[in-house]
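Colleague: The structures come next, written out as C-alpha cells.
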Structure P
Amino acid sequence: MSFVDNIIKTSSEPIHYLKCRDDLGLPCYFFLMCSGDKFDQLDEARINGKVELSDYGKVIASGFGENPSDEVIAELKQKYDFEATEIIS
C-alpha cells in the first residue's frame, strides 16, 4: 500500500459518492474524500455548472456508467477498507 493510500485509509474525512454526467451527457461517478463543509460547497457549486472536484477534496475512484463496477467496489474495500455499497443508491 502506498503512503497516500494509507493516509486515505486512516483519514477521518468521509468519502462521498457523486453521480453526474460528462460533457457529452454520459453518466459517470466519483468517490470524493472531503469534509462535510466542502461537500456542501461542492453541491452549491454544481448547481451553477462545471466544477473542479480537486478543489473540494481527493478523488479516490471514478468511472463511467450509472454505478461503479464490482471491481471498483472491491478495490475501494481493499485499498481503503471502505464499504462503497453502503452509500450507493
Structure Q
Amino acid sequence: MIQPDLARVQDVKRAHEADLLTKANVVGVGVGLRSQGGDFGEQVAIVVMVTRKVPRKQLAPEDILPGEIDGIPVDVQEVGEIRTQA
C-alpha cells in the first residue's frame, strides 16, 4: 500500500473533522498511526477518538464511522471520558 502524504492526510482530516465530531461517542479527531490489537503500525490514518467502542449494529446509521475518507484510512480508538484538569 502506498503511504499518503502527511499534508494530504491533515487536509482530509480538517475537511471532515466537524462532521466526525457530531457522531455519537466521538470526542476528538487527529492524525496518527493506525493501531490493531493495541499495536501501532506504520500506516498514517485519521484517528477518531471515542469514549467507548460499541458494536456497529447498536449505532444509528448516521453515527457509523467510515473505514476511510477520501482514500485515507480511519482508525477508531477508544480513549474513555476526556475531562479538563483543574
Structure R
Amino acid sequence: MPTMKYTATECGKLGDALYESKIKPLVDIEGNDGRIVAIDVDSGDFEVDDESMRAAKALRERRPDAQIWCIRIGYPAVIFFGGIRRKAAE
C-alpha cells in the first residue's frame, strides 16, 4: 500500500473538486445512482463499482500509488449509519 501524501481533509478536498469538475458529468447517469467512484486525486483517474473496495482495487491495478478518495454517486456520503439514506441536494 502506498504512503499517503495527503491528510484525509486534503484528500477529500482534492477528490471532491475532481468529482464535481470532471467526473460527475461522466458518471452521474441513470443506473449509477448509489454506486461508488474511487478517484486517484493525483491523476484524476477513477473507477466505478457497486462496492468501494472493488472500485479501489481496480484503480490500484492501473495506478499502484493512487491516493484514493471515494464518493457515492448521488449521495453526500459513502457510508451512512442508521436512519434514512438521503439523496444529495440537487
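Read-outs: derived from the displayed coordinates by stated rules, not from any lab. Computed from a prediction, not measured in an experiment: that's the story for all the values here. Cβ atoms are built from the backbone, for glycine too; each structure is taken alone.
Colleague: Tell me which of P, Q, R gives -5500 when you compute helix-only ellipticity at 222 nm (-39500 (n - 2.57) for each DSSP H run of 4 or more, over all residues; to 500).
Modeller: Numbers: P: -10500; Q: -5500; R: -8000.
Derived from the structure labelled Q.
Colleague: Also: When distance in nm of label points 7 Å out along Cα→Cβ at positions 35 and 67 is computed for each of P, Q, R, which one produces 3.3?
Modeller: P
Colleague: Matching task: 36, 27, 22 is the computed value of Cα extents along the principal axes in Å. Pick the structure from P, Q, R.
Modeller: Working: P: 36, 27, 22; Q: 35, 35, 27; R: 35, 24, 24.
It traces back to P.
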